[in-house]
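Heads up, there are several structures right after this.
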Structure P
Amino acid sequence: MSAKLNLIQRELAPRAAWALEQAGLSPLLAQLFATRGVKSADELDDGLARLLPPSGLKGIADAARLLADCIEAQHGICIVADYDCDGATACTVALRGLALLGARPDRLGYVVPDRAIHGYGLTPAIVDLALAQGPRPDLLMTVDNGIASIAGVAHAKALGLKVLVTDHHLPAIFDGITELPDAAAIVNPSQPGCLFESKNLAGVGVAFYVLLALRSELRARGRFDASNQPKLDGLLDLVALGTVADVVKLDANNRRLVAQGLKRMRAGRAHAGVAALFSAAGRNSARANAFDLGFALGPRINAAGRLSDMTLGIECLLTDDPGRALDLAKQLDAINRERRVIEADMREQAEFKLDALLQDPRLNGEPPPALAIFEAEFHEGVVGIIASRLKDRLHRPTFVFARGADGQLKGSGRSIAGFHLRDALDLISKRHPDLLKKFGGHAMAAGCTLADDGFASFEAALRQVAGEWLDAGALTRTLRTDGPLAAEHFNPVSVRALEEQVWGQAFEAPLFCDTVEIISQRIVGEKHMKLRLRQAGQLRDAIWFGHSEPLPTQGQMAYRLSLDEYQGQQRVQMIVEAMV
């Protein structure tokens, strides 16, 4: 069983498209940008001068003063990272940026939690680890975490440490009241009272902004002037990687950050670790695009945090030695291959459980409004990926649980539009005060911990909330398409022009839709459908990855374009996303 599907064509704003075309954009790009809400070419200006100013972030002046004081006093600073790609890139950006701005390298360090041992965020155990593993720091700076670390910050303060929290997650809520950690400074666009225009910065974006503010503070103190200040734009390849990998909304500000990072990659000016990851993934950095970051480089960094130690990922991004970077990138690639094997096995087990669930006669052949799957032997580091796969298949909010080393159930969830996952967990915690041991996250992704016997209660509570919040329309998968694509755009020049743009979450890559006739279809690689079809009177090649069920001879096909390169020849191929 798969989710019901509607294909809806995006509405075109003719005036906006005309204005963009008059500004020099091609008719195809003008139409695509106009349907995504772009009204003028100014919005597409990716120059650094167009970035929102750091001053808009609440607490950033305090953070800059705190860091400047530490640098001037030569105090130790320990970065407390997270175990995903956003956390790894944020840690690297912070360490590299602080060193550029005058911090002594021997007074800089970092610590990253082990997912299975420490859990998420600045816990008291991580504070103790930061103190035990090197020279005693005077300041702990969290990146991509910390906003909900009430106990960890309190523990650090009790030991005489200052804490700077930089994060982008939502703060903790207790009894309906937002509670913030008692840190020396907090920089987070999602904290109450922050008026920063873009709430969508990734953790690495927040870290980069803190460095911009720190540079301004040091400039005001006379450490350097505008003509000889350290350049921070060299960090933007790392900012782009973490931003895309964390699947935050690519609003105009984030698109500028990503565009600048991609330009550095294409020009051969990426850090050694980023270049090595391109090599290990078999990708061409000269044609780097957001898809590469989200589906090739990001997963290799994330694999370290899922199955091994994120130190590998951070060290790969920190080193300036190309040989060491390539060696570490190859290790990350091997871990990612292992992750794929584990994922395939877990997905098979999860779908077996799901298929059994769907046989329940009480469901009348319709999936429940939310899904929860538990298997004790699942790998804790991969449950989020499995939740995402099941969510995509049935278009239902989905949690997948594994048993952690402490015996508790560790769950990761993925959601659909209209169901704020973190708010759902908050409501469940209020209705069932002893059920959730801890929880946190975003609208579309969240995690929680249950007691060993809490799964059945959680599943029922999740279904109840989903039943209250979601109607039939929300439970029907909708793909927004860009409509038919004219034959003149089926060429390498048009495809490359599309690939060079910054597409991503909330600024989706072009997805075209045409009526097609299937001429031939065959399975390749055991699970992919290779197609020969007729579209607008022309014969085309297409492939549907991960789909092996026979297709009807005619229908509406949603697809994107890619370049298939073989023996020096380039040809346009349709990548199928759906067919009705």
Structure Q
Amino acid sequence: MSIVFTLFKVLGGLGLFFLGMKYMGEGLELAAGNKLRTLLEKITSNRFLGMLVGLAVTAVIQSSSATDAMVVGFTNAGLMELSQTVGILFGAKIGTCVTSVLLSFDIKSIVPLFIFLGVIVMMFAKKNKYKYYGQILAGFGILFFGMDMMSGALKTLNENGLIDSILSSVNNPFVGILLGTAVTAVIQSSSASVGILMALASAGAINIDQAIFIVFGMNLGATVPAFLSAAGAKRNAKQVAVLNMLITLTGVIILTPLTMLLPVADTIQKLLPASAAAQISAAHIFFNVAMTIILLPFASLLVKLTQKILPYEEDPEKDKMAVEYIDNRILTTPPMAVLQCEKEVARMSRLVQKNYNRAMIAFFDRDKESIDKVIDREKVIDYLSKEITDYIVKINALDLDDHDRQIVAAMYSAIQDLERIGDHAENIVEYVRSIIENNLSFSDTAMGEMRDISDKCRSLMELSFAMFNAQGGSPELIERIIQAEDSVDDCKDDYKQNHIQRMNKGECNAEAGTTFLNMLIDIERIGDHAINVAFAIPNRQKSVITAAV
């Protein structure tokens, strides 16, 4: 029965370890906030810069699997080419070593203090920024507490000879690689599996000669989440998963015989004789750094090999009714998910603007083809409205900093107005359809007035969407937007009266007159929705906006 209770302690320690890792990773990510987003935007085709970005991001979010999944999402969204991902994938592998370094510190005597201080800060801090710091401290403490509990229980099991009987076959390097691969593929976190291995080593259940090959396998197993993330994705996203696996598999193939021939394990043991956990960390660092040094210069060849293994053929009949930027895989990194959502909303705003412009072309040219294009594009706009709304609901369930939460709320408001602008553009082409079918005509004066208010509304939309997509504007831009909206309102009132006078004089028949007035109303309402979009994003000129409006 004592063995059963000891196993319970192992499982409890493992649970605390996972909980602490989750808390610490989320706290670090939230504390980084927009800085993480800015870093990710600097991704280029320079593989060395990409490696630094991948290293930094993984060091922050404490998970190479999350970074790999994020890269899969970027590629699936068309934001990155395969050649841009290779440096980031290498960097992520080195970045994940940060966790193992932290776990190698012998600070168990002060771990309870970390938990206490972290919880106090989380409970009593007023600002979210400080609460995130508290979450990092508490998570860090829980992580070590769980590992210490796990190590103590494993030491008891090791004294009973139970672990020896299980791990007796691990002396074979290839068995060790397979074991490490299988464990990490199930856990889906190389950092967590390395932590478990550290606990075993600290309990004296395994030595560095055995553990080093298990570490190799754990790195290989860490490529599995990228494959799971790429399931159902586009071919180019699947290529990222293949490339990620190919990098690590090649590293294992090269470094395994080298490690068997050279005294790598003995050297690590001599350098760090006092700490088994530090030896495991050193093995983890050795594998990833050595693999990067050997393979990064041949990154282009790895990319070409990946493209040979899994060729990518772009579908010429690409369905336009699809999201381009948002991807559920990116939800693991909330700041980036917000950024991608912003881009999808910006795309929606461009489609809305195109539809308005095309609707007015349909009116002035009496173009039936333009009517069909507006109707088809409106279906895409409605689709995007639903998809973005659903994505925003998912983002809202995540931990966000205050600024990102404001942005998400503003986007939710903006897409309602954008969707309504699309509806009004559709109303306009329905009027055009009626005009063509009934052969209605307008005077030159009426057409001139319609062209004038149409141009003013187009200008208002351009300024408004530019301000929204830039998340703010100068006082001069704000003033121009307000003046443009006032101009559209004035034109609607003036041209309505002018047209009523023309109808009273018999210069325009009743059916054409009603259509003209309805179009003025729709255009004026488009202007109202456009200015709502402009002022949806919170910005530093909020007081200026309030005063002006």
Structure R
Amino acid sequence: MTPIATGVAVAGENVARIDDLRVQFATDGDPVVAVAGISLEARAGEVLAIVGESGSGKTVTANTLLGLLPETATLSGAVIVRGRDGGETDIVHATASELRAMRGRDAAMVFQEPSTALNPVFTVGFQIAEGLHAHEKLSKSEAKAKAVDILRRVGIPDPEKRVDDYPHQFSGGQKQRVVIAMALVLDAGLIIADEPTTALDVTVQAEILDLLRTCRDEFGATIVLITHNMGVVADLADRVVVMNHGEIVEQAPVRELFANPREEYTRELLAAVPHVGRGKSALQDPAAPAPVAPPAGSLVVATDVQIGYPGRFGSAGVVAVKGVSFWIAPGEVLGLVGESGSGKTTIGRAIVGLTEVLDGSLTVLGTEMRKAKPRHLTKLRPDIGFVFQDPATSFNPLLTIAECIAEPLVVHGRAGSPRAARQRVNELLDAVRLPVAFGDRYPHELSGGQRQRASLARALALDPKLLIADEPTSALDVSVQAKVLQLFADLQRDLGFACLFISHDLAVIDEVADRVVVLRNGTVREQGTTVQVLTNPQDDYTRRLLASLPVPDPVEQEARRALWRTTRGA
């Protein structure tokens, strides 16, 4: 890959500078201070990571660099962005036309969720060319040629053909590559990446981090990385700025910060990161033989099960799970891991009767799910709880938290109304360590971690024997994730329910799972006790998953990156 940068700034120069930035938002009540007088600089050719929990002010700071704050925001201080041509833009005092000229040319954004950043009704080539036409006088053929070239540079295969495809025809990782291509096509000197890997599998995340490293090394871009994932910071960053409650707590070169964090808040962030080898695998005996057959009384037993989706309009159906065998014993947590498309969620849906079992056998709480009648499933569902990945979309926004938690109690006749169920709701809120008063709030009034606690309370409302947890912590900050995982472990120990815990993060699986099943393309690649699978994997694919997982140690991560490159083709 050859560099396209034409006017790369001299190393050490400031590409962006923030001096005493203060941002507050007008509300119906008192103004909310989001950023409280911070100063920082992004130097040419470096990756500057801004880290912190939700509400720390890191995304507001990133959006300020592009002038993307809403009209309710009031700014003071100085925010200067320097282009490759040496020109500077004062973001705080710039006019709308000056901001439009700066965006894309001098600075560009890579958003957290590419599906919402891309317009579904236009081809990706059209959307890349749109930025070119806004800043340069190019013909359609010239713009398309540049779009094809940049897609090739960011690793999209067969770009001459894919340039005419729509966003839904790309995988999640490919869509993120397209968004990065849009940021690079005008040779912007500053790339702001806002949680660019949060929603991605660990293997895809490793590829995107490698691409961002290429943006720095070969495209000559300076990257401001916004994240709460300390493993990503260790993998990519040169310098780190730690924020909390709108203020900078600490900043230092990445190796110095990880080796010797000065502030207690930074130490807490680092301590909250899950590590493979410190969870259940540290408590298990690696020499103990793994069970080879389901024990008596197993709640779920799958034998050569095939699960799929029917075709539409005469097309053939899709077999998503192909001859899989596993089981979940009473009181056991089974971790199900794999990349997107491996069949993890499909298995979870089949267990509750939402996806068809095509062949083989899937027995859930004594009920054979293949060709099961709706009346059989109705009797089964009170004994199965479901914790969704994104509680914000699983709660009815028009109902209070108490009404949402009471819903299964009312639907299954355990209570006549949400009011009648309030005592049980209060017990559940207390169990998940939420104040009882939160029951009168609406879902949007809770933080992500609080909503996930409420989601767990709703899943436990009917005292289920089996819980399905589908990526329940993937969107949470590391500190919030650590608290939710600890809460889950405490509840599982106290209540004794069995659980299918679905995740692509092996470190999270290590925190909660007794056994692990590794899926790829609908087939089981490996299964065994957590310590066996995670510390002595027998399959190349499992080793690749482990090598893809970033760890919060820059020195170790550098070695793991080299290992990942050697296992990449596995």
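Every read-out reported here was derived from the displayed coordinates using simple, explicitly stated rules and does not represent laboratory data. Since this is a predicted model, take the numbers as computed values, not measurements. Cβ atoms are built from the backbone, for glycine too; each structure is taken alone.
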Q) Given that mean count of other Cβ atoms within 10 Å over residues 403-410, derived from a single structure, equals 18.8, which label among P, Q, R identifies that structure? A) Q
Q: Using mean count of other Cβ atoms within 10 Å over residues 115-122 as the calculated read-out, with 12.9 as its value, let me know the right label among P, Q, R.
A: R
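Can you say which of P, Q, R returns 72, 59, 46 when Cα extents along the principal axes in Å is computed?
Values: P: 72, 59, 46; Q: 106, 56, 43; R: 72, 54, 51.
This figure was derived from P.
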Q) Given structures P, Q, R, which gives the highest value for Rg/Rh (Cα atoms, Kirkwood Rh), for residues 139-322 alone? A) R
Q) Out of P, Q, R, which one gives 4.1 for distance in nm of label points 7 Å out along Cα→Cβ at positions 227 and 283 as computed from the coordinates? A) P
